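Okay, got some structures for you below.
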Structure I
Amino acid sequence: MAAGCIAGGIEATTVWPMEFIKTRLQLGSKTGSKLPYNGMIEGLLYTVRTTGFLSLYRGLAPTLIGSGPKAGIRFGLNSLIKENLRGNDGKLSPGKNFVAGLGAGVSEALLIVAPVETVKTKVIELNMPFSEGLKHIIKTEGVGGVYKGAVATAMKQGSNQGLRFMWFNEYKKRVTNDGETPLTPLMGLFGGMTAGCFSTLGNNPFDVVKTRMQGTQATRYKNTMDCFVQVLGKEGVGAFYAGLVPRLGRVVPGQGIIFMSFESIQSFLETNFSFFGPRRVVVG
């Protein structure tokens, strides 16, 4: 959990500008307003040119506050669930790895991600600083307003982590020959990047619906399922992949960074601090 907390903060800060543009693209298609840019690079350049470099980090504060405990919960619970799912031979199937990631993802979504993502989405859409955005949400919607889209967030986060951990653990098992050789930082970086690509392609529709349900016009949808139906009926299947390229631009390097950081930090903590326990290589 400690390694996950540190790695989460590193990852969030590094790739935030791509998350900012991804969210703007998804919200732009929702409101019907035409954005002055169509992709990630164009969006990054336009934002820096018109509102300055630091504006790319608007909405980072709520995410950064939650990124540490979020990643700690994710990696800690994933490890705990995996230990309880192991068979008599100590191994885990890809299906069990998915379940472990799913459980960790849903837990982090309900405890941390839903309120943090709601505030993040609205401060980006309203172009407000974190404190003003939070006050606006509580004033107009009450405290419950920060939990808008919780179901959609749990669906997105659960499938996200299920796919990522399933992929990464299978990758790690193969490149380390079932733990016989150590996982180098470069291997961890590449494995995390491929896991991020796999999960993004698999669950982008959930990410789009989650963003819609957390925006300022979420009241147009009765619930998460109604949002799916309306998006499909009014905008077509392609709308579920809005923001895919900038999301890949954020998630792929971000997951490479977080998995590489986690593996390296976990190894360092277990080696140098006795209360974290002896180093024990567990793959699969």
Structure II
Amino acid sequence: MNHHSAWPVVMSVAGYDPSAGAGVAADLKTFAAHNCYGVAAITALTVQNSQGVASVHPVELPVLKETILSLLADGRVCAIKVGMLANQAAAEVLDEILTAHPELPAVLDPVICSSTGVALLDAAGVDYLRQRLLPRAALVTPNLSEAARLVEMPVENVDHMRAAARKLVELGARAAVVTGGHLEKPVDVFFDGTNLEQFVGDRIRPDNTHGTGCTFSAAVAANLALGRQVRDAVVLAKAYVVEAIRNAFPVGPGRLPLNHLYRMMQPARLSDHSPVVAESTP
């Protein structure tokens, strides 16, 4: 085997969505769409379909830890995406792993609750994530409600998003992007401690949004594994998500999952052409 031509390996540490729209299933499809090889450690099993989450069942901690260590022992993992953790104990495992492997860029998607209001991280886990995992992250990618929980202030508009992005970096993250897909005009706010930028995109089929946060953070992790800088990885991930939303199709009567493999249905092309406009902010 020619290891020099092999795909980069990216690890997802997240929950399992049996409808495959979010969690590790979405992450693995996203990694593949970026010519990366995905591996995964499942933090929790969920019972859900396109209409919502019915229940959550955390994986035993020794199994979670042993799985992550086993995958890392192969020595091929280039980046880690951290999604749903379910509880503080799982967050502690990730803290230990990321502390021991500071060379691996970690993209932290702070999944706190489902779109239908089911808790996906306990209160102690939220506090632990804020205090201990943020400083381990190369990038944290909260949506409006997740950012509000982490910075403990309202995040309802672009001005709030700018303040939240700054606060997340103050709390220890090396960079943050607050995603505003629920705004009338989708805007993501990126801050890396120096540059504050807004990435504006089109609002496309707003019901096609199951798994957008998982997919975005996984796409960023894949781009980091491919050697791109954080800011460029964010721009490319946003463009990918927009097209995955545009090409979504129904798999049930509820919210539509993204079409993570839309590129397989289209002629080969050099890049996505979705408009993503960067606006620098002082």
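Bear in mind that the values in this text are calculations on the coordinates, not laboratory data. In this text, all values refer to a predicted model and were calculated from it rather than measured experimentally. Cβ atoms are built from the backbone, for glycine too; each structure is taken alone.
Set I, II, criterion FRET efficiency 1/(1 + (r/R0)^6) of positions 59 and 163 (r between Cβ atoms, R0 = 41 Å, to 0.05): the highest-scoring structure is I.
When relative contact order in percent (Cα under 8 Å, 6 or more apart) is calculated for each of structures I, II, structure I gives the greatest result.
If you work out mean count of other Cβ atoms within 10 Å over residues 139-146 for I, II, which one comes out largest? The maximum falls on structure II. Taking FRET efficiency 1/(1 + (r/R0)^6) of positions 171 and 187 (r between Cβ atoms, R0 = 25 Å, to 0.05) as the measure, the highest value among I, II is held by I.
One of I, II was used to compute Cα extents along the principal axes in Å, and the result was 55, 38, 34. Which label is that? Structure of origin is I.
Thinking of I, II, which structure, once helix-only ellipticity at 222 nm (-39500 (n - 2.57) for each DSSP H run of 4 or more, over all residues; to 500) is computed, gives back -25000?
Details: I: -25000; II: -10500.
For helix-only ellipticity at 222 nm (-39500 (n - 2.57) for each DSSP H run of 4 or more, over all residues; to 500), the value -25000 is produced by structure I.
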